[in-house]
Structure P
Amino acid sequence: MWRNVLSLVVEALLVPRVLCAYDYVIVGGGNGGLVVASRLSEDPTVEVLVLEVGPEVENIPEVYIPGLAGGGDIFESLNWAYQTTPQTNLNNRTLVVKAGRALGGSTIINSMIMTRATKAQYDAIGTLSNSTLWAWDAILPYFQRSEIFTPPNEDQIENGASYNGSVHGPSSPPDPDIGAVKVGFPNFFYPQSEMFARALMNGQDGMGFRRALDLADGEIRRRVGIASNSLDASNNVRCSAVCGYVTPFEKQRRNLHIITRATVSRVEWDDRKRDGLLVARRVQYYVHGDSVPRYADVNVGRGGEVIIAAGTLGSPKVMELSGVGNATLLRGLGIDVKLDLPTVGENLADHVRSWANAVSNASVTRDILRLNDTFRQEQLNLWCKSRSGLYSAAPRTLGLAATSDLVSEDRISVLVRNARRDLDKYASEYANGNGALQQGIKAQHEITLDFYDQDQQLPIELNVEPGYGGPTGPDGLGDNKFTTISAILYSPLSRGRSHITSTNAAARPAVDPAYWSHPLDVAMLVGGLQAARKVLRTPPLNSIFIKEFEPGAGVGESDEKVQAYLRGAAASDNHEVGTMSMMPESLGGVVDTELKVYGIDNVRVADASIIPMPLSAHLAATVYMIGEKAAESIKDEKRRRNAATLLYQMNQGS
């Protein structure tokens with residue numbers, strides 16, 4: 001019943017109510033864009049339009065049932081699946097970078113993990129931006145504003161869930177007409193989750209971690225715990241950005257307009273500049289099936305803005321198609337250069353994933369759902385009837401490893417010393433001839449190396465999957481059951497780029513993350529995978545261990561052989577950042593601390609592309625925060641503009 005009601009509400013939302021002009025045009029309906037749209041449309045005097053290239057999919061079981069997250073054919077159809085250029089340091093393989101292609105963006109297809117990075121990492125972004133407005137204490141209220149948090153119940157606490165109430169949002173909406181994503185814990189926990197936590201905390205045979213109070217409280221170094229999820233705990237369903245910020249109040253928001261299956265081809269500019277800055281006057285887009293473009297005009301005279309929120313790989317594409325970016329690249333494609341902003345699309349960084357898995361004798365794993373059709377249907381029926389069983393599970397127990405957990409003190413000392421010696425070399429290489437960005441990347445690397453020196457860097461996440469996870473397809477798994485521990489490189493120093501290669505708005509950009517091009521990245525992921533292999537054999541996980549499946553006995557135990565294995569097996573973890581970086585212009589930044597694009601009066605960016613350097617966290621919670629910050633900046637500017645107008649009118653009347 002609940003699903004049917006939601007479907008009707010969203011269908012009503014998508015009935016065209018198209019105007020000619022809008023106060024705010026938002027390009028991209030992911031979590032950043034929908035937060036901004038929702039917050040701005042709280043004001044009934046403004047008209048807000050969201051243009052989203054994907055469909056609305058909230059009523060699809062693979063989207064809303066937790067245990068189906070990331071699986072099935074629907075996962076592929078709702079996924080951009082960007083192809084990278086051949087990666088020189090990964091055996092010239094072409095990798096896939098996944099991103100959601102639907103209303104809700106990646107919050108439709110992700111694993112629903114709502115973690116945050118360390119306080120020090122957010123403070124470092126503030127330092128890099130010369131602004132305390134982006135330090136931990138300043139952004140915490142925006143994290144809190146973005147969520148309705150359901151604390152764990154007694155059963156969930158018994159299974160290892162815990163929380164720090166001081167860092168979360170309220171447990172019920174303070175206003176039913178104001179949106180926020182619902183965050184909570186699942187109804188089923190596999191025993192392997194607690195076994196993994198105890199293995200990491202094992203001080204004798206394991207790594208001596210401590211149990212995390214909350215993986216969102218910024219105090220996560222060498223901690224292990226169950227991550228909270230973007231989950232409506234009252235009904236055990238995924239809560240995407242659509243669920244949190246659109247459907248609860250759509251019928252009351254006649255000023256919020258959403259057009260799906262709309263491909264934005266460019267932003268068009270006014271003939272006249274304002275105080276020397278470009279002014280966006282309209283957005284050109286195509287609705288699926290149309291051959292003639294449509295236009296969304298911006299109410300420039302009312303302070304109208306365009307907000308770009310198309311994702312780390314989509315946002316620079318929109319700007320380049322609009323004539324904003326590296327002038328040489330744009331001219332080469334025959335694009336009229338409106339603004340030479342050479343860092344657009346540069347500074348790309350991404351997390352890198354690897355897996356260690358073992359054949360398991362555990363009685364219950366997710367593999368049973370693959371192996372037994374009758375059991376799978378029984379479990380699905382159980383979820384539909386009572387929101388319980390294996391399909392109600394969405395837990396990820398995560399451990400955040402410090403450098404000292406992965407390599408010896410002598411080894412890290414040499415690696416960091418060499419990285420400092422080669423700062424200019426790598427900054428120059430990654431900056432692609434951009435002098436300002438070279439200084440920006442050097443500043444990022446110096447921050448990261450300082451963290452390494454202090455053993456405060458968290459280069460690796462270890463997480464457990466109670467079943468198979470890895471690069472092998474179902475046909476290669478046989479009838480086995482598995483335990484998998486992923487090792488994810490969180491702090492790459494490698495930097496790449498993403499640029500258009502065509503003026504066709506439907507064409508994908510050329511994506512080159514330059515994976516594993518820095519020696520520290522190689523050492524950390526090798527150390528991370530070696531740690532994952534060890535944890536599989538550490539009590540109590542060793543009690544369900546039969547034999548290692550991947551990398552496998554044939555790879556051997558040496559770091560050199562593991563490195564060679566990873567060059568053929570490592571993959572993207574789909575947490576790309578940095579292509580529209582929030583840094584000073586002198587460091588090659590693209591946006592300022594109000595998220596306005598340098599050189600443009602009325603265009604902002606509100607997605608993960610503004611994050612200048614990788615974070616030790618999954619990105620969803622941070623992007624929700626960015627959306628909240630962007631919306632507040634826009635509202636503040638409107639308040640200042642209205643106050644100035646009122647003062648002017650008062651002076652004229654006196």
Structure Q
Amino acid sequence: MVKTEAYYDVIRQSFPFDLLSEEQFEELMRESETQEFQENEFMFHEEDEEVEVYFLLKGLAKNVLHRESGEQFSVRFYYPGDLIGVMILLASGQMNFSVQALEDCQTVKFRKSILLRTMTENQSFSDVILSGIGERMKSLYDEIKKERHDMDSENIGLFRTRVHSIMDRARMIDDQKSLKDAARLITEWTVAGLVVVNQQEEVKGVITQQQIIRGLIQGDKEDSITMWMEKNPHTIQENAFSYEVLTFFKDDYIDIVPVLNGERVVGILMAESFLQLQDSKFINLSYRLQHAKTIKELAPLSPKKNMDFLLFTEALLDERTHPSEVCEFISNYNDHIHRQVIRFALAEMKRKGYGKPPVNYCFIVMGSQGRKEQAFSTDQDNGLILDNYQHLPNKQEVEEFFHHFAAIVNEYLVKCGFPECSGGIMARERKWCRELNEWKAEVKRWVKETDAEEVRDFTIFIDYRPVYGDFKLAEKLRDFITKPVEQGKILHIMLAKDTIRFRVPINPIGRISLKGKMKTLDVKKAALMQIVNGIRIFAIRYGIQEVSTIARLNKLQEMEVFHPRDVKNAKLAMDYLHYFRIHANISQLRNEEPLSNLIAPMTLGKDERKQLKDALIIAKRLQQMSELSFAKNRGV
């Protein structure tokens with residue numbers, strides 16, 4: 001250790017080091033050494049095999065863990081006087097996380113073997129350290145519990161499987177029959193139980209193998225089954241969602257749930273019935289995605305390349321799921337692919353000798369994926385927000401790492417069915433990979449100097465959303481840029497002008513203008529984006545941070561900027577347009593045609609043509625609202 005009396009005295013007077021004897025303290029300090037870390041530099045990574053133990057003399061640091069969603073979270077900060085790394089050391093490799101300096105830090109690094117021996121020799125010292133670890137473990141447990149709750153909440157909305165799709169055939173017995181009759185039928189049919197019905201096939205009860213055996217042992221084989229059956233059993237209608245019945249099976253005594261159509265028995269559910277969900281094609285697809293080990297395994301699971309995903313998406317629409325929710329479902333699935341790709345890219349960087357990320361980072365998606373409004377026809381719009389690194393001595397190494405890393409990510413995404421962005425909006429491009437401070441400066445420049453060309457980049461960027469890494473970087477940037485963008489009146493005018501570049505193709509008498517020999521309509525460019533762009537301008541003007549168009553609409557209604565009727569109409573129009581777009585994509589994929597957003601209105605049925613017309617009228621009204629609202633400010 002550098003012989004500095006100040007450091008020595010600080011540690012000696014700090015609790016619990018004041019509990020050590022002079023001899024114990026001297027031995028611990030003799031083999032220690034000082035080490036400094038600069039702002040945003042990592043003290044150690046979660047993947048490091050060996051972790052050191054530090055006493056924080058000066059500065060501030062945090063620990064960093066990863067959720068399954070790819071998001072980083074922090075359980076605690078470290079302040080001067082804290083020990084860093086002890087929990088990992090004592091967990092013997094069973095728990096790992098990273099620790100990052102939030103500002104310039106000075107530390108003293110202890111020799112692990114001596115620290116452990118000191119804890120063994122001094123019970124009071126050891127008790128204090130272990131009690132502190134207990135509190136941290138509780139914080140970590142609470143975070144993990146929260147994550148599981150969030151994941152469960154997502155799943156309920158995702159699997160819209162109806163009971164009739166997983167129910168088993170019902171084996172029924174007349175309520176006048178005896179235990180002997182029930183035993184014969186249950187043996188003959190090799191089933192777990194029978195539904196007891198009257199002559200009108202109305203449910204009177206259920207009787208299981210266990211109940212029949214109990215009746216034969218405790219009663220008589222000629223006893224009526226009504227004496228031993230379960231009366232008034234739980235029942236479920238065949239069109240109910242499967243998760244609605246899961247609560248019934250939490251009770252140990254429930255083995256069979258009759259499935260009804262009205263009052264008539266049409267099937268049964270047992271706990272085993274839900275194994276069909278586990279074997280369903282989509283669940284299997286999700287499992288394969290999460291457990292893919294290589295890009296070769298991952299690529300065939302892309303929405304564009306996988307028939308099971310296409311069929312499941314089509315089933316969601318057929319079940320009358322809101323098309324906007326289906327777009328969110330597709331976007332969430334694509335998020336999972338992106339996270340796997342990023343993990344593979346990180347592993348590839350290690351194989352190539354680049355090691356681990358030198359600073360924290362956040363991978364963001366933009367455009368329709370950022371808003372969670374994707375269909376099947378989509379390309380890449382992504383970028384990186386890096387923690388500030390210009391002050392670090394290895395800044396060139398930082399830039400080199402992330403340039404190569406982003407290039408691998410973009411390459412892997414292409415292999416997974418996400419074409420390169422024709423406008424170059426990808427993380428490998430220097431323009432879309434910046435440190436936090438540089439992003440802030442760039443947005444301020446956009447607000448003051450943007451032109452017609454750059455305004456399109458801005459509209460894609462402003463819809464960014466984090467999908468992997470340190471989400472706090474994305475949140476800090478959003479908090480910083482919201483007010484300048486809200487006040488950028490020149491930017492608002494440029495956005496309004498960009499919105500009216502493409503007029504909604506419907507004339508004052510409600511006739512749709514179609515182009516080309518095939519009389520087609522680009523449903524995204526001609527209508528959907530007019531709604532998205534119009535709502536975005538209002539959201540920007542009123543300082544709304546939400547990214548999805550639906551969330552922005554809800555916020556505008558809450559702030560009484562939009563009337564509830566206008567919000568309802570806009571959501572309805574988006575659902576119609578998403579429906580047409582997704583169905584067109586499904587048809588194109590089935591026929592092995594190039595993906596596009598073109599639909600042929602003349603081929604639609606009467607009701608669908610009316611829906612399209614209504615959606616175009618609403619889109620035109622929103623376009624006019626944007627133009628007129630922001631025209632007022634042109635002289636400003």
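Structures compared: P, Q; top value of FRET efficiency 1/(1 + (r/R0)^6) of positions 99 and 475 (r between Cβ atoms, R0 = 25 Å, to 0.05), i.e. the largest, recorded for Q. In this comparison of P, Q, the computed figure -15500 for helix-only ellipticity at 222 nm (-39500 (n - 2.57) for each DSSP H run of 4 or more, over all residues; to 500) is attributed to Q.
For the set P, Q, ranking by percent of Cα pairs over 48 Å apart places Q highest.
If you line up P, Q by mean count of other Cβ atoms within 10 Å over residues 43-50, the top spot, with the largest value, goes to P. Consider the structures P, Q: one of them gives 4.2 for distance in nm of label points 7 Å out along Cα→Cβ at positions 323 and 571 as calculated from the coordinates. Say which. The correct label is P.
Taking relative contact order in percent (Cα under 8 Å, 6 or more apart) as the criterion, the top-ranked structure out of P, Q is P, with the highest value. FRET efficiency 1/(1 + (r/R0)^6) of positions 435 and 595 (r between Cβ atoms, R0 = 41 Å, to 0.05) computed as 0.70: which structure among P, Q? This figure was derived from Q. Computing FRET efficiency 1/(1 + (r/R0)^6) of positions 27 and 603 (r between Cβ atoms, R0 = 35 Å, to 0.05) gives 1.00 for which of P, Q? Going label by label, the one that fits is P.
Sorting P, Q by mean count of other Cβ atoms within 10 Å over residues 363-370 from high to low puts Q first, with the largest value.
Every number here is computed from the coordinates shown, using simple stated rules; none is lab data. A quick note: this is a predicted structure, and the numbers were derived from the prediction, not measured. Cβ atoms are built from the backbone, for glycine too; each structure is taken alone.
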